[in-house]
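Engineer: What follows is a set of structures to go through.
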Structure I
Amino acid sequence: MLRWIAGLTVSIGTALILLSPPTAPAQAIKAALESATLAKTAAPQWPLDLGYKPADLHPLTLAPSGCPFIEATISGVPISLMFDTGTAAGMVLTNSAPPVPYRVEGRGGELNADGTPRGESSRIRIEVLSVLGQVFKDVAGSLSDWKMFSSSPFNGTIGLDFFLDRRVTLDYRALKVGVSAAPLPSNLDSRRFVSVDLIEPPQSQGHILYIHARVNHRDAIIYLDTGYNVSFIDPDFVQGLPAVERPGKFKTFRQAVPMEIGGQTFVLDDLRESPIRRGLGADRPVALTLGSDVLSRFIITIDLRARKLVFALGE
């Protein structure tokens, strides 16, 4: 099936933090997650439960940062790209990617999530992109300096624009990604799966992922971004939570953070405390940014057609 992906002159938020190896042991801390009620799901089981066929399953690789990468080809050239749910539109190539054919169509601005300028990039167009079983033609994207987004070189990112008519499941632990055009099964076991509605993001933010939740017993919004390798809690939501002070870039880490999603309660430890400057114009604030350190504990299914997000706990 052939698709055309339109480009943007200004793109918002390829929101990744690919950190270099930590300079101090304290900054190697990763957020932990526990659930007292949701049963774990084994890697061989979820493809059956979610209705994936063997041909729907593809390999997933992890960067040293823990962020997920998938295999693609650009006009026949193989390339590994980060699967980044924080990429607002199209795809991004960086100047550290292998040589691939493209044409430059102009210059554009890159913005941070809070709308502040990040830098300039070249607007490019690619003749053919193949990714996870589908082929797209005349694909718009951007070419940027990798240093604009990361402290470690990487090839580029691909976002949810390429999965508007398919659902996708990520299993970090099994290194598998499932992709299917079939509807989500309606009879998922509620003891092992929790399904929540996606919030419609502002148009400028493309198809990035927001859900309603309760964080530290307060109504809130959670932002999910596979392109971040760490997770954060906003200082407005830390009242009464135990804190640990550590040396390094991030000084304060919060413990025993209750997070309620779809009637299930999870407890997060070692969340970095940092302001989350991400406004939706919604009736509740964004309290948590969940990056790949937490998302890797889940088997997570994204279905933009049904506006659903489905969580299972990896075994």
Structure II
Amino acid sequence: MNKKIVTFTMSLKQSQFEVDRLETEAKKLGVEVNRSLYRELTFNLENNKTRVFIRGEEVNGENTLGMWFRVAGTISGKYTEGRNLAIRILDGQTQRSAPTSKSVFCANHEGYLNWPRMGKISQHGVFLENNIPVVPTKIFYTKEQVLNSGIGEDFGWPIIAKHEKGYQGKSVRKLDNFEELKAFVGRINEKNIGMFLWQKCLPTRWDLRIIVLDGKAIGAMKRSAVGNEFRSNFSLGGEVEHWDLSESDREIAEKVAKVCGLDYCGVDIMKAPKSQFLISNDKKYKEEDYDSFVLEVNRQCQFQGFEKSTGINVAKAVVEMFLKK
């Protein structure tokens, strides 16, 4: 029986590029990809008889090479729970002992079980615990704390506000002065204030996306903001290009993946010039003139822009990781 890789998404359109690419590259290597939805999972939970099913077919080490999870977010968290239950049944044993013939490799299993929902605040805690550089950040729990914090004086204007569960840059706001801060805070429900990170605004208009696969950084792309848009995300129109990864940034990205227990992830690093003169002179970039700060790690990162800009075949590398495991 040919073993398959199972991919999980919330809908058939979610991560369509990534799953399509995986299917294409897997087929070349003689591997089938089973595109599944989280809602198609079911479980039988009995002592010594626990089983996982997809559309009524049992999943086990005899018919499944591995499982690749994309975003599982819902307000209730039911699919996050389902994902982690599947990991515990199929692959959780590999964290305690050597894999058995019945185990199924679940990519990012350690990270998912340790952090079911790894928001930006949780990430910062992990980064700081492991001496990974982060952008200066403040967190508050009341509107009064934000407005009386003197954050503009501490960090200088503008400042950045971002929701801890935001994605693709959609929740990121740049606030140029206290009046903009006050207006923005006024629109937030007080009970949600603690879900925001308030950060120093680094002057560079570009950052790096580094993909780490099976413990190794496979490459990097530079993402640059375009026009009046200050965010550099490819999904928001940011320009992307190949970037020659320095050894220091490679080590940082690989360390992030290791401490977060991730087999596959995208690590975002932003550079800050050590001198104000360098802000408008990025074309004269020298590694030693800039400090690196980790913005976040994405456990289900997209890679359309990455493949386009770097020429690196991420999908093939993912399939090869499953074959290796």
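Engineer: Looking at structures I, II, which one was helix-only ellipticity at 222 nm (-39500 (n - 2.57) for each DSSP H run of 4 or more, over all residues; to 500) calculated from, given that it came out as -8000?
Structural biologist: Of the structures listed, the value fits II.
Engineer: One of I, II was used to compute log10 I(q)/I(0) by the Debye sum over Cα atoms at q = 0.12 Å⁻¹, and the answer was -0.79. Which one was it?
Structural biologist: Corresponding structure: I.
Engineer: Kindly point out which one of I, II the value 16 was derived from, the read-out being relative contact order in percent (Cα under 8 Å, 6 or more apart).
Structural biologist: II
FYI, it's all coordinate maths here, none of it is from the lab. Treat the numbers as computed from the prediction; the structure is a model and nothing was measured.
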